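Every number in this text was worked out from the coordinates using simple rules, so none of it is lab data. Note that the structure is predicted; figures quoted are calculated from it, not measured. Cβ atoms are built from the backbone, for glycine too; each structure is taken alone.
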Structure 1
Amino acid sequence: MGYTLSQKLIKSHLLSGEMVPGTEIGLKIDQTLTQDATGTMAYLEFEAMGVPRVKTELSVAYVDHNTLQTGFENADDHRFIASCAKKHGLKYSRPGNGICHQVHLERFGKPGKTLIGSDSHTPTGGGIGMLAIGAGGLDVAVAMGGGAYYITMPEVVLVRLSGKLSPFVSAKDVILKVLQILSVKGGVGKIIEYGGEGVKTLSVPERATITNMGAELGATTSVFPSDEITKEFLRAQGRENDWIELLPDSSAKYDKVIDINLSMLEPLAAMPHMPDNVKSVREIGNIKIDQVCIGSCTNSSFTDMMKVSKILKGKKVHPDVSLVIAPGSMQVLNMLALNGALSDMISAGARILESACGPCIGMGQSPNSKGVSLRTFNRNFEGRSGTADAGIYLVSPETAAVSAIAGVLTDPTTCSDDVSVSLPEKFVINDGMIIDPVPADEADSVEIKYGPNIKPFPTTEKLPEKLEAKAVLKVGDNITTDHIMPAGAKILPYRSNIPYLSKFCFRQCDEDFAEHCKEAGKGVIIGGSNYGQGSSREHAALVPLYLGIKAVITKSFARIHCANLVNAGIIPFTFKDPADFDKISVGDMLAVDSIREKIENDLPITLKNLTNGEEYQLCCDISSRQRDIILEGGLLNYTRERA
């Protein structure tokens, strides 16, 4: 039997385990990336390991999230990250150079390589034929130090594409269709692989849009073949030598096949407040809008921006609409400025933002109260925009631009403009905002620059013999990392200050959560299904750790968050009988006897409810390596013990 493309990529990097779905495998990592919202903690963790230089083929530290400098905190973090990169052997992408995933695709991504990044949208690299996976910062730190990256061997789902996209229907509509079919938890434990004749009709930027939002499926990653289309993109970036052909075997077998005819798709939108709440734009109707935001790592490529500029040229943004546009990289912004497209955007009434994540991560441009905002982003979780009662719709750049002019949500296929855009034969190359590290023999002369807002990694302890703690919070299904640890301009500057950040933990679910934890001393969280979906931010585990959370018991977990809990030394339990979720109340005192022995030996686990006298059976579906990590009190302790 032949191999799928995903299996070929895994096989060529397999360090431990076997390619049997559901079992743990260890992978050799070629490249890593971090961004500044997660990077400070990742580099503190890397330094704690005592490894002087990164051991990957390439590691890049990007600044793209916390670029709004309303105080010293973000600037201090940038200075710290820059000094770490300079000393420890990483390239440093300065603020303004662009969004990590867009820049990495343009300048560093290589077909056939593995990439992990401390950002959940790292699978963007799958658009160029990489095995690119989002991970927690500690996992990235370990990989930078030469360690393997461990995942559960995924199943492989083939999305077989046929036909060709119609005018004004875009790659964003493809991934919204996949989300409509599979849901935000339909990709858990799976790699989404794209194939079929329709693949040949999609450019690399279009493919990257699709793999980027595969993160919203909960998938391990998504990947496209590396073919002549990939070669054309790399040639235009002056990197043709980085190309290799990567295709699945003709006899490859998939765990599931989904067929999508591109010719049959129409413009779609994800309605508030989940990326899988998808309907056609036509079906939703001409609702009045207040704001349009175009950009993010999903839809900020040169071709996306050129389509927007063609739609806006010679027209005016509706007077009731605020339109903001953020090109994805300095390369894109520079090319728009040189060819006049930027002028067309500005003349139409668009506000131009810097090449950064910006509104997508809640850093500015929050909508008005109860406002309706169309965004070309990847997430529309409640409150993520910075306005709690706003209605956020996820749409394509074409839908966004046409609607900005009309003042209402508008099906762009009703327009007659020609918005076809070809990939440039040659992109404008300027890597001047990417700083190389000093040579290894000069590293000792580089001083790491800490700011007063940078606090140490929370301390952890080895797993005790018995767990006894109060249920301090109970939440429902699809709790996101934004619920656990919110983003936004008021909070993101404190990503390197866990004690201060703890004040905001779970505030959307319980305003007094932090105080309840302090009163209890230690606690347990009870959750529904798909707990921890969304961002890879390990702060959603580190802050609960700081607040004394010892275990999280749910119906099911999202992949990255479950791994982050283990890395922090917090035990991820699931109910053997999901109905037991309903039997536990906030305030109940819960206990597990001989927990250390049971975790160590993978024995049945009984949870005692000391308040009502009931007992429930729990599962701890983690690998033997992860059990050792829990016993040591977290990955940092585990790594130190084996250093």
Structure 2
Amino acid sequence: MDVSEQINKFQEFLENNYYESILQTLQKGEESLIIDFPDLMKFNADLADNILETPEEILKVAQNALENLHIEGDTTKISVRFKHLPESQQIKIRHIRSKHINKFLQIEGIVRQKTDVRPQVTSARFECPSCGNIINILQLDSKFKEPTRCSCGRSGKFRMISKELVDAQKLVLEEAPEDLSGGEQPKRLNIFLKKDLVSPITEKKTNPGGRIIVVGYIKEIPIILASGGKSTRFDLIDEANYVEPVQEDFSDLQISKKEIKEIKKLSEDPEIYEKLVNSIAPTIYGHEKVKEALLLQMMGGCRKKNTTGVSVRGDMHILLIGDPGSGKSQLLKRISNIAPKARFVSGKGASGVGLTASVVKDEFLRGWALEAGALVLANGGLCCIDELDKMSTEDRSAMHEALEQQTVTISKANIQATLRAETTVLAAANPKFGRFDPYELLAKQIELPSTLINRFDLIFPIRDIPDKVKDEKLASFILNMHLNPMSEKEDIEPELLKKYVAYARQQVFPKLSPVAMNEIKDFYVQMRNTASEEGTIATIPISARQLEALIRLSEASARTRLSDKITKKDAQKAIELLYFCLSQIGVDPETGKIDIDRITTGITASERSHIAVVREIINDLEKAIGKTIPVEDVIREAEIKGVNSEKVEDVLEKLKRKGDIFSPRQGLISKI
């Protein structure tokens, strides 16, 4: 087929199949006409084959055909775009070779980087000063071209009258982690967007972390050497013709009417809560309370914004601390598969910038570009962090802001940016010595900074203690599973569960009922004011942070039934879960009461009261004896006041470490 025949064929195709679409596009003022490739294949197979082999030429043919249509309105601004290419043209980034250059291909991946939008010259008009001739030059290469000579014989020094500009932007597309087999590094490809594909319109589509399908053709770009010449090696870039997002966010997940009916029918089941809990991880035995908490975490609380613009987070963070082999990582992996838009990272392989964001040098537009890390990429979703205790302290400190403020602020190179990280975090860690010591307090064995621990709403210690009945059940469960791998069936299919969670998060925003409100208030006030012994510092069993956690848990519990009202039962479920966590970790061994400081500061109220007693004794003895005080005197005085010698030695050690006292000689102490 010659070009004129191709234009006629294309014109016929557009008139027959897309006439109404073109009219609608013109009415709405849009700039792209999206054509389904199978439609063209049905109409004319030769034309469809031509577009796959020589896309650049045929796209110009399609553009001409569109402009030649007898339609009122300016069709020159409309670009022809194609979607749904055949499977033969769908390719992974790692498989692109030189034979694919200038071929029409469909690629899928995750956006890692996105540059600013910049204008690019498409054509420029020059005037000859000698004869006034107008020369139009198309700017197809990356280098700006000027005319070399005019028909009147003049060469050089032409005057530019005008130039046409289009918006251009570059993305870096990376292969999705699930497309890789073991030990492979994800490959990247530069994507070049022009005209209406650039940022503002496709903002949602092409944000870093989003999953997209790109239809376009591969072009080679010369690499310029330091000497100024061209290298024999070339770089690849994909000139995009069509971009479509496939990312599953809680808000983007498409749910059909049939599925909505199914979801609503499920929500009316009186046992829906139990069914959802059983579907979380049917292949993991036990841990009912943990599974319950994970379900509520996926449902999430409601994010609230007040009139001053301050928002309160609705996401719940959960920390699982447990003995090795208790199934923590399995739970995390399972959740990362069920939750829409979830990411899984492991502590040893994660750095601070890998979790938050980094600034990288951008070769394309000569500047700096922002690259999002896992917490930002999972914005609106869930981030599972395994082996939290193996991360270095500096890297862990990067998480503080993301957990509470739900933003990531970055000030590096010349970029100052605040990125949204409305991410729910589920973390797992091992105790200090790899396994829990049954004779040591749980809270002392969690080797994480108290400021970070404080940001988790629920902390579950998962202990592996021999128990004949339980061990027998567990062994039978695991052995049966190995015998019949398909025997453990979920009550709700993973795909439906995903949609159920997404629907609940999109459509249901429960409000507290007065009964539930009173239930939570009574629990909070009662816990805060449990009687403490006279003369000692009162233990603080629960703080306002836990109160907010209770509200979030109650909201999530109401969401499991797709209910707009939080009932007393929801509040009781929340209280039960929180109390379960506190009673396991926050108990002060001396008083037997729950003390939130166990978790948040690492020093219990009774320890604080001992420190106060010993300090008072040191002050009194200093007045009586003088600067240097024998340790024996301190111990004797303390025993009179009911603090035993071991405790006194502990306290003195702490005070030395803090720099309040020092030891001039063995057995003597002095205040600094």
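Taking 24.6 as the value of mean count of other Cβ atoms within 10 Å over residues 389-396 derived from one of the structures shown (1, 2), identify that structure. This figure was derived from 1. Structures 1, 2 were compared on FRET efficiency 1/(1 + (r/R0)^6) of positions 93 and 197 (r between Cβ atoms, R0 = 41 Å, to 0.05), and the highest value belongs to 2.
Computing FRET efficiency 1/(1 + (r/R0)^6) of positions 221 and 501 (r between Cβ atoms, R0 = 25 Å, to 0.05) across structures 1, 2 gives 0.05 for structure 2.
Looking at structures 1, 2, which one was helix-only ellipticity at 222 nm (-39500 (n - 2.57) for each DSSP H run of 4 or more, over all residues; to 500) calculated from, given that it came out as -11000? Answer for the origin of the read-out: 2. When Rg/Rh (Cα atoms, Kirkwood Rh) is calculated for each of structures 1, 2, structure 2 gives the greatest result. Figure out for me which of the structures 1, 2 the number 10 belongs to, where relative contact order in percent (Cα under 8 Å, 6 or more apart) was derived from the coordinates. Computing relative contact order in percent (Cα under 8 Å, 6 or more apart) on every structure in 1, 2 gives 10 only for 2. Match the computed value 11, 37, 33, 14, 4, 0 of P(r) over Cα pairs in 10 Å bins from 0, in percent, for residues 285-404 alone to one of the structures 1, 2, and report its label. Derived from the structure labelled 2.
Taking Cα Rg over 2.2 N^0.38 Å, for residues 301-548 alone as the measure, the highest value among 1, 2 is held by 1.
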